[in-house]
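What follows is calculated from the coordinates using simple rules that are stated; it is not laboratory data. It should be emphasised that the depicted structure is a prediction, and the values quoted were computed from it without experimental measurement. Cβ atoms are built from the backbone, for glycine too; each structure is taken alone.
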Structure I
Amino acid sequence: MRSFYIRDLKIEKPVVQGGMGVGVSLSRLAATVANEGGIGVIASVGAGLFEDDFKSDYQAANQRALRNEIRKAKSATKGVIGLNVMVALNDYKEIINTAVDENIDILFLGAGLPTDVPNEIGIERYKSSGVKVAPIVSSGLAAKIILRKWDRGFNMIPDAFVVEGPLAGGHLGYKKEDLFKEEFKLENLIPEVLAEIKPFAEKYGREIPLIAAGGIYTGEDIYNIQKLGVKAVQMGTRFVATNECDATDEFKNEYIKCTKEDIVIIQSPVGLPGRAINNQFLKEIEAGYAKKVTCPWLCLKSCAAEKAQYCIGQALANAKEGHLSEGFAFCGANAYRIDKIISVKELFAELEEGYDRAAANDAGSN
């Protein structure tokens, strides 16, 4: 697998470990991935839910937790560490500024359009920080809007983009009825996003690498998707079933024991569809049973907390800690293919082997 660059940042392996909240991808997983040459990513959403004082001062708890996780990750690796941030979070601006304070290498910004990042950080501070910005989009139109806003407003452009297809796990940037349409397949989205990126890359005289996400499972998948023009891939599901994932074994075992039929699309209290592993908790929600909702602080702007059947942040935190009777696990479409827990090192070796095999087969057929 070939290395690639995001501006002056060299990444040895074209693999970005997806940011998985709440608490599934924190410093341990991120640092281990970075040590293998990929980009290790901490998820910012809900990190503060594991602090003792989250009910009394969630925002302070969240900032403290993020600082600690970033510091722990950076102390454990000389590799590249990223932070995944949802633009829809109420403390989004505080989070990205905390990340800059802590010298994060790259910000992956999704669940909204990050059109004003230089202002939100401060233009001169942003320029001097060296932090890279990679918006996560689900269409060429979204990429175009971001690029135009940055170009016209700041005379600059983001450093990379992630295009996430509908086979990804967690909250999805699509309408439920669009998830299985041909036009929204990752393979069809990639050319669309590349076409929007190209004129801005030419204008600024530099590459804007595209990273593909959603449903990528094997080294062969990585090789084949790169043939469409992407420089790297983002993978979340594969990294859950690793020894170094920050979730409990009870959470990881949900992946190991699930079948294809267990993977369902739910409607989240925050107003988005999401892909998850069905369990008794979700079946009760589907049947109309409401869980006790105590909202210490409105995490997401779009959450209808007063009408919600349950608090999704607390449900995901419960699941991460292994309490699956009071929560559930988000997952990607291929989670059912996982049958054991392995190390991150073993996973990278497996991906490399598959990649090389696909490359050799391709060369042999030409």
Structure II
Amino acid sequence: MPAGSWGAVASMIHGRTEHFAVRLSDGRVLVGGGNGREGASASTEIYAPVDDAWNEVGELNIARTNAVAVLLHDGRVLVTGGQGGLESSELDSAEIFDPESGTWTQIAPMSSPRNGHSATTLGDGRVLVAGGFDGGDYPDLFTDDVQLFNPDTGMWEPANPMPADLLQRGGGRALHGSVLLSETQAMIVAGLGLGTGGLPDLASSFIFDVTTGEWTAASAMLNGRRGHTTTQLADGRVAVTGGQGPQPFAEIYSPDDDRWDGAGVNITPRLGHDAVAFPDGSLVVVGGWGGRSFEQLTSAEILNPGSETWEAAGEMSVARGGMSLTLLDDGRVLVVGGGNDSGVLASVEVFTLK
């Protein structure tokens, strides 16, 4: 029997894919932006698990897809970059959502447009924003620019740029992962870079120390990858799954000894998926595109980090890629939107592990 179970909950007001989703401090989930049925969307809505209901809130100041959203320590939400407009141009804009008023406020722009970047809330409350596509033409595709957003002042602070690895002509990268390793350290994992022979999938990782402002190289992964998921497990290790290819392998990084280990083989290689870690140490990976014919997937898998083995976790009611996964306060996983051959989805499902 598959691990866990699936169930349907209320659908969103607006269908969307490649959107952002953030669990708020009160347990509700803010979802917004993304590609809707008519292109980049400015709409945002909040899901209340207690009521199983969606409520529309204020619109973004700029419609955007592939934006990155993070929860600030004061309960507000910062959204950065992405793409918007008819020409899908990269955005340098950023805005903040206030859950009390339900409104968005545009803040000062970033120093570089970025899409496919990362944003990580640090232990001191600031947000580290790094890399991404900068909207330029080849070979000026990426930025190595790094900034810190200070929510106390509402201002951007410069930081040292991302360094390059041996494959790169510069430190810029996009479609990488990021995770907070400790209160003072954030890690950037793999991604797509510019190399002397083209656009390599990178295996390198770098760690930013907020106390010194310096970047330090971590050990390289076993496989280069981009478009993967990067998820911190309950024990502090970091699990990386899937990515361009699609990748059939998972890897786990141990910060204590700076080592990557293989974590078995995914039941199905996948790209455009998402992953969430549970408090018991396991990890669920859901949806995306993959398989022998690169089809859209209904499947999900559970990683047992102790034995580093994978187990089938049942299937969603519809195939979806480009959706979001959010762990709710009650332990369920909210799977929102995405797309498949039928178009953009407004449907929502929940996964229960036990």
One of I, II was used to calculate mean count of other Cβ atoms within 10 Å over residues 76-83, yielding 24.6; that structure is II
One of I, II was used to compute FRET efficiency 1/(1 + (r/R0)^6) of positions 60 and 268 (r between Cβ atoms, R0 = 41 Å, to 0.05), and the result was 0.95. Which label is that?
I
If FRET efficiency 1/(1 + (r/R0)^6) of positions 188 and 292 (r between Cβ atoms, R0 = 30 Å, to 0.05) is computed to be 0.10, which of I, II is the source?
I
State the single structure among I, II that was used to calculate distance in nm of label points 7 Å out along Cα→Cβ at positions 68 and 324, giving 1.5.
II
Please state which of the structures I, II yields 46, 46, 36 when Cα extents along the principal axes in Å is computed from it.
II
Across I, II, Cα Rg over 2.2 N^0.38 Å, for residues 108-195 alone reaches its greatest value in structure I
Using the calculated result 0 for helix-only ellipticity at 222 nm (-39500 (n - 2.57) for each DSSP H run of 4 or more, over all residues; to 500), pick out the matching structure from I, II.
II
The value 18 for relative contact order in percent (Cα under 8 Å, 6 or more apart) was derived from one model only; which of I, II is it?
I
Name the one structure among I, II that volume of the Cα convex hull per residue in Å³, for residues 36-235 alone of 143 was derived from.
II
For distance in nm of label points 7 Å out along Cα→Cβ at positions 156 and 260, the calculated result is 4.7, so let me know which of I, II that is.
I
